[in-house]
Structure 1
Amino acid sequence: MTAAPALLLPGSDTFSVGIGIIDSQHKNLVGMVNDLHQAMSGGHGKDQLGRVLSSLVKYTQVHFKTEENLMESHRYPDYDRHKSEHERLTATVLDIQGKFQRNEIGLSIEVMDFLKNWLYHHTLESDKR
């Protein structure tokens, strides 16, 4: 029996910012990145990887909209910079997804490291502010 691949990200409250809906969405994002990592590490087929990646992309867009609505309603002073960060990440992830679908790239350790590093830095730095 083969052991399941290790989690890429901790499932703890590491990504908590103290706002219930955002914390819940962060946990979901962590779970989805871990699911993608496990599917990639487990050698699952392109179709399954594509479905998991697509779900992650869609959920990230929903999450960003939730954050942006909260920031706007509370007149967050750094809203424009934060929204720009969301737009840059969305463009990058959509580019990765497109290249994956066109067989130009596979899901690699580099792609997973990008997602992990983004989640850490964006959540622990930008979102905590």
Structure 2
Amino acid sequence: MTRRAQTLVWVGLFAAPVAFAAEHIAGWLLSESDCAAVGRQSGVDFQTSVGVITIVAALAAAGGLASALIAYRAVTGTDNDAPPPDGRVWLLAICGIVVSSLLLIGIILGGSGALLLGHCQDS
């Protein structure tokens, strides 16, 4: 087991959740700022900012997915009951693949929803 595979598995496990959280926090802050009372708005274009944030977050999540896949390929053929570090890398790589895939979809849906549905709706 190489140190590279052990590092890649952690990147693959945590890159997408961090990107997902950052996208949602930044999107919320932009939305709150853009929908503030007249004169208190930030002046940042909502559509462009959300598009850039979504693309950056999606690229980070895709990088996490790629890292998890590379780590999984590094331990191909390892028994799922293998002792650490091979067994741990095998399990965490699978977890990273699943989590990164789901959160990548969530990032894309969240960003596209904000862009397509608009903002500042009165209820």
>> When Cα Rg over 2.2 N^0.38 Å is computed for each of 1, 2, which one produces 1.08?
In response: 1
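For mean count of other Cβ atoms within 10 Å over residues 58-65, the calculated result is 15.2, so let me know which of 1, 2 that is. Can you show the working numbers first?
Numbers: 1: 15.2; 2: 20.6.
Traced to structure 1.
In terms of mean count of other Cβ atoms within 10 Å over residues 18-25, which of structures 1, 2 is highest? Before the final figure, lay out the partial values.
Numbers: 1: 13.5; 2: 17.8.
Greatest value across 1, 2: structure 2.
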> relative contact order in percent (Cα under 8 Å, 6 or more apart) computed as 29: which structure among 1, 2?
Replying inline: 1
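One of 1, 2 was used to compute helix-only ellipticity at 222 nm (-39500 (n - 2.57) for each DSSP H run of 4 or more, over all residues; to 500), and the answer was -23000. Which one was it? Can you show the working numbers first?
Working: 1: -23000; 2: -27500.
For helix-only ellipticity at 222 nm (-39500 (n - 2.57) for each DSSP H run of 4 or more, over all residues; to 500), the value -23000 is produced by structure 1.
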>> Can you rank 1, 2 by distance in nm of label points 7 Å out along Cα→Cβ at positions 10 and 26 and just name the one with the largest value?
In response: 2
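Read-outs: derived from the displayed coordinates by stated rules, not from any lab. Please read all numbers here as calculations on a predicted model, not as lab measurements. Cβ atoms are built from the backbone, for glycine too; each structure is taken alone.
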